[in-house]
Each structure stands twice: as structure tokens, then as C-alpha cells.
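S.K.: As C-alpha cells, here come the structures.
Derivation of every value follows stated rules applied to the coordinates shown; laboratory data play no part. Computed from a predicted structure; not experimentally measured. Cβ atoms are built from the backbone, for glycine too; each structure is taken alone.
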Structure P
Amino acid sequence: MKTYGQFCPLAQATQLLCERWTLIIVRELLAGSTRFNELQKGVPLMSPTLLSARLKQLVEAGVIDRSGTKGAYAYCLAPAGQELRPVVELLGAWGHRWARSDLNKGDLDAGLLMWDMRRTVDPAVFPRRRIVVKFAYPDAPKGARDWWLVSANGEMDLCLDDPGHDVDIMITCPLKTMTEVWTCQRRFRDAVKSGDVNVMGDPKLALKLQDWLRSSPLSKLGTRDELPELDWASG
């Protein structure tokens, strides 16, 4: 790791935290990821080798605690890492206000969108029986066009392969449109009204979609004047 050669605490902090991917890993841990494969889903363009190196670096720096045995490690933020929560939230809110993506093709990722959605949606607004919502993105790359969110007994699961259950709600739209909704650039109801999002299925359940499909936590922060603490791992 290159250093700034300065004793300044800000320089010391940024040389540790501002390496590529580091704060994104912290974001994933704040969101509730604890296993290597879960972290990979939140950083799909990061190589496993680099992820391992960054995790080792953060463990040695006392930002992350690691438990378990090799091949089955569990990760969590140490007290020093937990203190980064307001830093990550403020950077996310600032990014939403001042560095917002124009959502060109290079910024769109169906897998990352659905993984973020899976851990943030609130299944409590639906009955405890199994509810299946299928998302279809016709313009997504082949192999990432169809996704199933399955809510059952207060738990949420994400499937890329058809789980074989009856679908209660079917949502079809461009990947960019759903990303706009998720990042608070557009309201779900407005996208449906304009015809950019097509919803089919149980009308009573469909009415709850706006409550169920809560927006990205960091994007939601960027729309508020105050920045309250969020429950990153809800759902």
C-alpha cells in the first residue's frame, strides 16, 4: 500500500480506506453480508483474489473482525469499522445529490440490483404464505433477464433459476427503469402509470409493491435533509 508520507490523521485514514473497492466492502458489511460469497455478490466486478487481499488488509488494520476456519470465514465490522457508518452514509447521500450516475449501459447490473433489492425489501407487508414476484428485464444480458424474489415466513430469497412455484406478480420493464426506481430517480407508481413498468398478477398484492420495493438505503438518504441511521440489514 502506497502512503502519503504524512502523519496527518486524515492522510492516514484515506491511505487505508480510499483504495479501490475498500469502502464498497465496508458498505456490504454494513448491509449485512458476512460471508465471502455474499460479499462477492455486492462487488461482482472485483476479482476474488483482490477481495481476499482487501479483507486481509482490513482485518490487519482492525476495521474488520474475522472468525471461523479457512474456507469458511465469517466477517463483521469491528468497532472501528462500525464507526465508518456515518462516513459511508454521508458519502452515499452526497453521491446521490452531486455525483449521480446517468445510468448508461456500463452502470447497469441486473445481478447487483436484484441482490440489493433482496436484502432491502420488506416481506412483512405481505402474507406469511409464500409469495413469488418475478422480474423480467428483456434488455438485460442473456442469463440475467429473469429473476424471482420469493417471500415465505418472513424470509426473502433470490433466484436466478425458476424455483418452480406459481408466480403471484410479474413485473416487466427495462433494466434502466427499475434501476431509476431503486435509486430514487423515479417513483414506481409513476413508472407504472407511464407504461414503462408492466405489472401483472394479484391486484391486492400489486397494491403493496410500493411499500415492498423500498428504495436503496443510500439513495433514500440522498433525498432527505436529515440523515437518520438506517437499518441496512432489514429484510
Structure Q
Amino acid sequence: MNLYAKHLHRTRIWDLPTRLFHWALALSVVGLVLSGNIGGSAMVWHFRFGQAVLALLMFRLLWGLIGGHWSRFTHFIVHPAAVLAELRGRGRPEWHTGHSALGSLAVIALVLVMLAQVGSGLVSDDAIAFAGPLAHKVSAATVNAATFYHKEIGKLLLIALVLLHLLAIIWHTFKGRAIVGAMIHGDKPLEQATQASRDDWRQRLLAAATMALCVAASAWVFSLAPAF
């Protein structure tokens, strides 16, 4: 039965800060991958995108604690039984209000892999012209290991997760779940009334202040690079 033939409750699920984070991160990751593969003078932009991603990831970690109802980590579904049920096609409809079980795991995996990618990039050195801002603060062995992970493992993991994310979007769209639209305007049509995410001006000011703090922290980290 078509959900849109029923009486639906249009509910604010994704607050504006979460939506802006999502699209900013998507653009930054594309920029990271492209600039990293191009190399040469494009590495200047690779560092800039890396600084942006670091700020965005710090913001998401904080917003997972203080953000809108459905953006908080406490509402992620990570119980193994729920994941197994969803894999078997027995997931509950209400699990798709925010992040489903598989969706929750995907978000956590993506954040962890990106943290590892940015972290390894901070202490990497291509031995030619570019080095991470913290590479001079760790041992040569650590630099070599981080560089290998960053260029040979982390990049592939990140690309694989992004592709899985895109496939999941296509799958959910095929199933009639308007997840792309919800991440644009923030609302989802739900069969039952449920708690909405707070998305008023106070919440947005809190997000702006949090983001400003994260941008400053990321800029400080990258400022630790030695001057030549």
C-alpha cells in the first residue's frame, strides 16, 4: 500500500544543523578524494578540505550529544538483534524514523573511518613536498605507518563506505522511503505521530556556536605545522 495514500504526520526529523553538516561533509569528502588523487598543487586544497572535515567531524560528535532528538547518538539503533532482524527483512517500520539499525552502524562506521583518515593525514608525509601539520611531532615509524594507511587503506575504506551509502540511498528510495528529501527539508511523512527534533532559532544558534568552536579547534591543529 502506498504510504502517501494514508493520513500521515509530517514530522521534523533532521534539524537544520544536521542537514547542513550532511551536505557539507559530502562535498568535502568529494573534494578530499579528488584533490588527493590529482596530487601536485591540488594538495593545497586537499589540506583545506581535510581541515574542513576535521571541524565537521568534531561538530558531529558534539551534536550527537546536544543536537536534535533524532541526531543524538542515544537514538541510534545498534543492538545486534535489531541489526540481524533488519538484515533478515524483519525490521520494524518505526526504526526508519531516524537512523535504522543498519543506518546507525553505517553512520558510526563512516565517522570512525573518516576520523582515522583525517588523523592519519595529520601525521602523514609524502616525502616530496607535503606533510601533515603534526608529522614533525611523531616518530618516523609512526609517520610511515600513518602514510601507508592514509594512502593505501583508509582511502579505499572511505570510498567503499561512500559507495555503500549511495547504494543504500538508492535502495531506500526504491522502497518508497523519502530519505533524500528529508535530508533536504528535514521532514518525514510518518504513519504515527512521534517526537520531532527541536529545530528553532535557539537550537540553531547553539549549533552555530558549536561549529565556530570546532572550526577554531581545527584551524589551531593545522596551525601547528612548522613554518618553512
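S.K.: Which structure, out of P, Q, was distance in nm of label points 7 Å out along Cα→Cβ at positions 51 and 203 derived from, given a value of 3.1?
M.R.: Q
S.K.: Now a separate question. To test your reading of the models, identify which of P, Q gives 1.00 for FRET efficiency 1/(1 + (r/R0)^6) of positions 59 and 211 (r between Cβ atoms, R0 = 25 Å, to 0.05) when calculated.
M.R.: Answer by label: Q.
S.K.: Using helix-only ellipticity at 222 nm (-39500 (n - 2.57) for each DSSP H run of 4 or more, over all residues; to 500) as the calculated read-out, with -20000 as its value, let me know the right label among P, Q.
M.R.: Label of the source structure: Q.
S.K.: Please compute distance in nm of label points 7 Å out along Cα→Cβ at positions 11 and 187 for structures P, Q and give me the label with the greatest value.
M.R.: When distance in nm of label points 7 Å out along Cα→Cβ at positions 11 and 187 is computed for each of P, Q, structure P gives the biggest number.
S.K.: Any idea which of P, Q comes out highest on relative contact order in percent (Cα under 8 Å, 6 or more apart)?
M.R.: Values: P: 19; Q: 35.
Largest calculated value belongs to Q.
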